[in-house]
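Asks: Below are structures written as structure tokens.
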Structure P
Amino acid sequence: MTVNLKYDQKNVREYHYFLLLNLIQKHKQISRSQLASLTMISNTTVGKIVKQLIEDKLIVEVGQREGDVGRRATILEINPKGAYIIGVDIDLNTIKIAYVTLDGMVIKKQNFNFDVQQPAEFVLDKIATGITSLVSDMSVADAEKILAVGISIPGLVSWPDGKILTVPQFSWNNIPIKEYLKKELGFHVYVDNHVRAELLAESLFGSMVEYSDAVCLYIGSGVGSAIMVNNEILRGQRNTLGEIGHMTLDPNGALCDCGRLGCLQTFLCSSEIEKQTMRSIDEVSWAYEEGKDWAVKIIGRAKSYLGLAISNIICMYNPSAVLLAGPMIEQFPILVEDLGDLSNDLVWTPLRDSFQLVLPDIGKDSGVVGASALVLNEFLR
């Protein structure tokens, strides 16, 4: 077999280029000698690659610190404005669009509402128009630095072709969102479920940076999870790995929207609590704060099942941390009070105290930052 040595050398150079870029992003600040030590690449090769990364404006030098045997080491970090990503967060009735730096900072954003009863193509056209408007407000130099568009959306999404399999909240089924927007905009487009986007965002920029094996448990109008092992997102055969909300906990329980009985989300998510109490989640929150017995009981039950869900997650995936995210966590802080102790009481004894429960850092822009993280993660890979 004849080996194309030139082609192989090009692949190795590209691999080393993105390997070093990935390490610089991960460590935030690092020296050339540290990169050489971590990768076992020669100092000379590291120097050449770093020079190219600086010329490409993807990294910058940010001063010096003490190195080995008293030498001063020049520190490298990602150049946040070396490239930009367009992040799009599609949520119930609301779309947010922003352009985001390589360190997860939102530069400019716009929000608009949409009717979930409108055809998907109509909504996608509004997104395309919004992105075009946002890009037109950028300088020509900055617009040329756009890497791609990332889209975060609830529901089931195929990967990597970015087709919406189903979004029950929108009644969307089999929508080729990636193909449609790529054709309309001319950018590369990445589409994935919003829970995976949340985990990636916190892993790249937020509270999960130090954890390579982690799970995100997201509780809102539904319940979902995302799993990361050795810094890689696990997807499963149909990119649906982590649909924990439809794990049956009580075969004689309440009817779930999916048509089955006793799914986990019937005990936890806001839409199910609203259905069972016949009150809005804001009313439930007010009643809970007022100490109303029925509200205290239903939120207490939710906390018990949240602890049970976490103990099952620990047994299934053995993560070092569980990220607790979503509107229910934000609206009912009681859900996370003493939750570590509750989870440890329920988990299999050998796994007690093997994990941390972590809350998000990013805040109100987590949707668009998560969407941009989808792009950055693929770029760094």
Structure Q
Amino acid sequence: MIDLLIDTHFFPLFLLAVFVLSWMVQLFFYWFFYWRLARFQQPPLPEKFPGVSVVISAHNEYHQLKENLPLILEQDYPEYEVLVVDHASDDDTRYLLSSLEEQYPKLKSITIREDLNFFSGKKFPLSIGIKSAHYPILLLTDADCRPATSRWIQEMVSGFGPNTEVVLGYSAYNKAKGILNKLIRFDTAHIAMQYLSFALAGIPYMGVGRNLSYLKEAFYRKNGFISHYQIRSGDDDLFINSVATSANTTIRINKESFTLSDPKQTLEKWITQKKRHLSTSIHYKIKHKLLLGAYSLSLLLFYTLFILLVSLSASTIPVLLLVLLRLVSQYVVFSGSMRRLDEKDLILFIPVLDLFMLLFNVSILVVNLFHKPGKWK
């Protein structure tokens, strides 16, 4: 076998065969998974809306709560409450919440004065908030997020049907000038393309806690976050990975169902955030890790072997034709999904951003092998 690989005639053919295989895997993901989101049509709103408990965990986020919380408390929805768990903040969060409670009857604050959290992360304060929730439907977001519209609760809750236990939403980052902003928003949109498309294909594997809804009964049935309490992050994706099924999960991607927040302002802070997020994915179910790993590996092989084959002048024309076909497919599928997620300004830069994020994520994964990611706030 080694002699065959070394053979000058066989080696380019072997590289070409692997290149074609990676190309086929890429197109499979584009058209079998991502195309589902690109052509997805949002079902109409129901006639009745059940009670909802919005749960937010906050730690030293006075300014974010001051700006965003009134937008949640002034939603166009008939019956809901907002629970904010102040997790051992040492700023003026408790005084702000006390003041807002007088103004908004829907607000209920829970103050944890001492940090009794034996594990870092939001799981302990979120559990307190969820257990204090009055309504059966939970809608989770973060203190630094704001609803895109006054119909956010209505749109997200409308995803629930007779058998629904989980509704996955999209949380966008605010648009701004600069390359870093585009990178962060493309990364966020691409991750959303994956988890939303997989859910539409009957393989839900994660959600994002900035905009996520599930039944309180499902939380209790899975014993909350107990199975992954020792892991720093994962209050959103690891819980959804454990509870979501093809039969109990839906998505909402109407613009009115989005939440918005400010992205990291420096590359260093974004890298820290990415390290934490990527460290969680290793705890997904095996079938999800295999699928996600197959896509990433095919992407890495595709770019690497393209460079090798061109440099060896091996089958250059067929290789370039395959690259062109993939590029067309990528533009068609990605642009459709980006429009659904209201990220149209990123469409022109898709190939460059896609390649950069591949190299960036591989670098982060390598770094995580030697350095543990930082804890939540």
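Asks: Give the label, chosen from P, Q, of the structure having the highest value of FRET efficiency 1/(1 + (r/R0)^6) of positions 47 and 343 (r between Cβ atoms, R0 = 35 Å, to 0.05).
Replies: Result for FRET efficiency 1/(1 + (r/R0)^6) of positions 47 and 343 (r between Cβ atoms, R0 = 35 Å, to 0.05) over P, Q: largest is Q.
Asks: Thinking of P, Q, which structure, once helix-only ellipticity at 222 nm (-39500 (n - 2.57) for each DSSP H run of 4 or more, over all residues; to 500) is computed, gives back -15500?
Replies: Checking each candidate, the match is Q.
Asks: Let me ask something additional. For which of P, Q does semi-axes √(5λ) of the Cα gyration tensor in Å, calculated from the coordinates, equal 39, 27, 19?
Replies: It traces back to P.
Asks: Compare FRET efficiency 1/(1 + (r/R0)^6) of positions 79 and 255 (r between Cβ atoms, R0 = 25 Å, to 0.05) across structures P, Q and report the one with the greatest value.
Replies: Between P, Q, the highest calculated value is found for Q.
Asks: For which of the structures P, Q does the calculation of relative contact order in percent (Cα under 8 Å, 6 or more apart) return 16? Don't jump to the answer; show the numbers that get you there.
Replies: Numbers: P: 16; Q: 23.
Computing relative contact order in percent (Cα under 8 Å, 6 or more apart) on every structure in P, Q gives 16 only for P.
Asks: If you don't mind, there's one more thing I want to ask. When distance in nm of label points 7 Å out along Cα→Cβ at positions 279 and 295 is compared over structures P, Q, which one is greatest?
Replies: Q
Values quoted throughout were computed directly from the atomic coordinates according to the rules given, and no laboratory measurement underlies them. Fair warning: this is a prediction, and the values are worked out from it, not measured in the lab. Cβ atoms are built from the backbone, for glycine too; each structure is taken alone.
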